[in-house]
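The following blocks contain the structures, represented as structure tokens.
Every number here is computed from the coordinates shown, using simple stated rules; none is lab data. Computed from a predicted model, the values in this text were never measured in an experiment.
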Structure P
Amino acid sequence: DGWVEASVKIPLPGEGIKQKEADAPKLKIDGIFYRKPLDVIQAVFQSERSQNFHYIPFKLFQQHDSPPGNDSDDHVDIRLHHELYNSDAYIKEYEHIQIQQRERQLKDPQLAEEPEVENVPVGIMGWSDETQVTQFGDQSMWPIYIYFGNQSKYELAKPTSFAAHHLAYIPKLPSNVQDQYQEKIGFPASPETLTHLKRELMQAIWSLILDPEFMHAYEHGILVKCGDGIVRQLFPCFFTYSADYPEKVLLATIRSLGHCPCPHCLVEKHQIRQLGMHWDRSRWVNKPRIDTQHCQNIIANSLGANLKWIFDHGYRIASQAIEAFLQPLSYTLTVNTFSDRFYKFGTNFFLMFVPDVLHEIELGVWKAILTHLIRILFAHSNDTVQELNAQ
């Protein structure tokens, strides 16, 4: 329900062609289907399934009694982390919203006279994964879907809960993109140009999704009568986004396997071999990717200059002049929609990109390593494989 069909236009840079970005020929991409996030939120939180949602966060502890023989009343409480709604991030957002709304009521007498309602963060957890839909052929789909962290993970894991909500379908670049590019520019697009167009397409789609209506609700909330009959002020907030590495770099607008390849930190590529060592953790803690004002200034200045170079002066996207600005921190020529929308609220969008267990362990490099190690055990003897199974 509520699907919208849209299209986007992406300016085409051309090496040696001097033109303003606004005057550059455009690549039009049709067939972008998406739903407005507020429509999804209202539909879900008004439904009966929201009766089991958690609106007020809490901390969960497991109490351990004193060991046998110890007569003291001392016990150790162990904090349990297993749901979004009892995480520190959700608790912090909940407290921030309460303070924010109280301050607004003090500043606006008219707002203070309105009926008191419960202010609640909507825990949005985004996912996307390009999927091949046939065993034969190359037909594929690239859906974006969201879960709500207000719902228990035990319900989220049940297919019968219908807890996954389709938000959009990401189209690929047209199959005739080279033909269109050559027709408009005069020569085929380089691999760097095609990669640039993919980044621009991804961010353009999220610009459609995070529309002004959503951003108004993000800041001021939206009144919804929930499934339990209580009217609440809901504040949508992205807490996590799970995707495989190629999608993460598109979403974070950084380079795939660049000088600083990680979406979470600024560890350099040659330091990856030290993964798991104590100084690696120190780097990970002390050098996180943060969407700060300094970062904003670097990107704004470099993007402004570099976009002018590739459009006004016809520089190649991968030219040395542009690489000197962007390569050290693995930035790209694409404006990040999440940063553009959420930075002014103090949100560090890099924190959204959580580790993806499916692709990094179950289907990723770790699985390949484990498979190879098991082959070594088989080559040694069957007894060693049995010993591994026993352990």
Structure Q
Amino acid sequence: MHCDIVYESCPWCTRTSLFNEKGKLVSLHHDYEGEVFKEGAVIVGRVRRVAEGLGAAFIDIGDTVDGFLPLKKVPKKMGSLIEGQDIVVRITREKLDDKGATLSANVLHAMPEDSEKQKVPYLLEEPPVALSRALMNSGVAPVRVWVNDARFRVEALKFVPETKVYQIDQHDDVDLLDKVDESIESLSGEKFPLVGGGVLTIERTKALTSIDVDTGTMKMGTKEELAFQVNMIAAEEIVRLCSLLNIGGSVIVDFVSMRAKARREQVVNYIKDLFLNSDPLKVEVLKMSRFGLLEFNREKTGKILLNHLETPKSVACNILLKLWRSKPGAHLHQVKCSPEVADILNARLTPSTAIAYLGRPVEIISESGYQSGYYQMSAHDVF
């Protein structure tokens, strides 16, 4: 068995979708033109302020918000930090809302000898690209990479042997890209179907994430047997979704209640094993109550995927990839979208750029009544 990575790229953005051996989407990564401050980037920054009370320093890394460097992440050989000092740091967690990126000074890079000639802050090493991050998520499983355009095949070959890189039109499923879109769009709601008819409902607050397990239309043996089976199926989906959606912090799961303590322990041990074998982040799973409530705490890293997919730049990326897929021809593509998304598209698709890259004109219509996640695309003949 093997995993599949669908690698879609265009001149403005890249999206990689990793599917496991069962054909389930397990990770999604984006790269955007001009984006620098991502996890893994190494930057020569400057100490703005040292806050001994917080046990941290604030580092100017060139972003709109200073990075947060815990002092425990500074090697002892560096001694005490002082304001105005230049320092090499790696982004370990991206900026989140008004909170700056989390940093570490435990890096292999020494301060460049010509650093004094450079204007600090500056980028020393770019972050791993989307394809590289997807490959890290795939673990040791064999991987096939499907590229949407031969012009971007060379990028895939930097990370994967030529024998494992294929054109999407070579895939047995001619609707592969549509299914990728469907898999991503299905993440936008609160309800997630389970194999056999069960349903997961995920609700998020600032304090925690709650997940409710429901048998739905599933029917199987006795009530106790049904509860056990749906809970085991739900455990697999919960682990997949926590990793895919980047759900961190406190998570409360309301499983279908089971009378037998041995069954409850079996479900708990199963979810522990799933996290241990498939999730690189630290997860602490507590005991399940007799009523089916289970709490676990998963390490927080960066943005929740659902929040990211609703951002204007992510929506604009989806539109650009769809435009790139369609064949050049004598027709006009019309895109109706929110003003925020329209601004991004207009900056990238000038009339001459659209003709040069897409082989056809694109009309972008800003609709003030549209939310950022909603858009409409249509094609019209040009006479």
Structure R
Amino acid sequence: MRMKRTYLLAMAMIIAFAGYAQKKPKINQANSAREKGELAEAKSIIDEAIVHEKTKDDAKTWYYRGLIYATIDTTSNAEMAALSDKAMEEAVAAFAKAKELDPDEKGLYITGDMGIPVLMSQQIGEYYNYYYNQAVAAFQSDQHEEAVENFENAWKIMPEDTSAIVNAAYAAHNGELWDAALNNYAKAIEIGASDINLYYNRLNILVSSKKDNEAALEWVDTALEVFPTDGALIKNRINLLIQLEKVEEAKTDLKKAIESEPENTDLYFTLGILLDETGDLEGSKEAYKKAIAITPNHFESNYNYGVILINEANEIIKEVNNLGMSKADQKKADEMQPKIKEKLKEALPQWEKIYEIKPDETAAIETLAYIYNQLGMKEKYNEMAEKLD
């Protein structure tokens, strides 16, 4: 009989303990503990609540969890902060879950000191501002790494807001944290930031700092999908194609660009360079002449056109100099002299124009002295020679 009683007593204890284990966590108590600064207790209660059958699908459970972990994340108490090494991640995830369970946030609020309801969205905004303000202070103190980290944290709290991630990109750019800047510019654009300067800034880093022309070309193509008629992007693409020796593609792009901007001197100038480098001297001359027709004093176009003209004369002179001493060679040399003079006379007005545009340009003075000397224009030659002394 005694054994039976013991058995019944044991069963009663099991039932009692089972009932205790299934007791519903008091989520309001968790928030009260948070408000009192008792974060360890608050965390313990809310951690249990998110797995308990009766509270795990309650939006308020997750709302309070967000508040508790946000408080752990931002507390200045080192002991309390050590309660979680992923407090921000947990807080953000909890707020998102609360919103999922209660999209209208009807029950997601606490009562403030004045008896006025404080909504979850307001508290998330305050959480965001905590990091945003820290980021601004760090940026103003030239603490760029800290600024980037805090702007990124602010963005994690409100990922639909573009200003934090845009500022993270700017802070990284200013601090020459190139990888962070590249990532954050791309992220800002991905979530909806539309300022074309974000595209320009990222391109500048790829070209000037990372020296990655292939990646830069890919990025320009991405930018052109959004801004297909932007002249600066089109010109950058052409320059990158030239750098990457994709000549035919560059020519095609240049001609399209010229169709869109037929009065653009720089486009004709760039086409002149490209054609010159690929051996199409006649095409190059025509491109430079068109650039000069639009902007008569465009120094670079005038100069490059002049170089082609003088080189044409020099090629004939070089050929003469390579001839032998035979009568046949001497005869050929004599026959070529008029061609040399013809080419020098053709080049002369162009180099005089170059000198007129930029009278202190040493190359212009030297070339004019050379032409004057070859053409027997002694007075003019002496004038240029004096400038070289």
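Things to note:
- At a computed 36, 32, 10 (semi-axes √(5λ) of the Cα gyration tensor in Å, for residues 51-154 alone), which of P, Q, R: P
- At a computed 13 (relative contact order in percent (Cα under 8 Å, 6 or more apart)), which of P, Q, R: Q
- Among P, Q, R, structure where mean projected area of the Cα convex hull in nm² as derived comes to 28.7: P
- Parent structure of the calculated result -8000, given that helix-only ellipticity at 222 nm (-39500 (n - 2.57) for each DSSP H run of 4 or more, over all residues; to 500) is the read-out and P, Q, R the choices: Q
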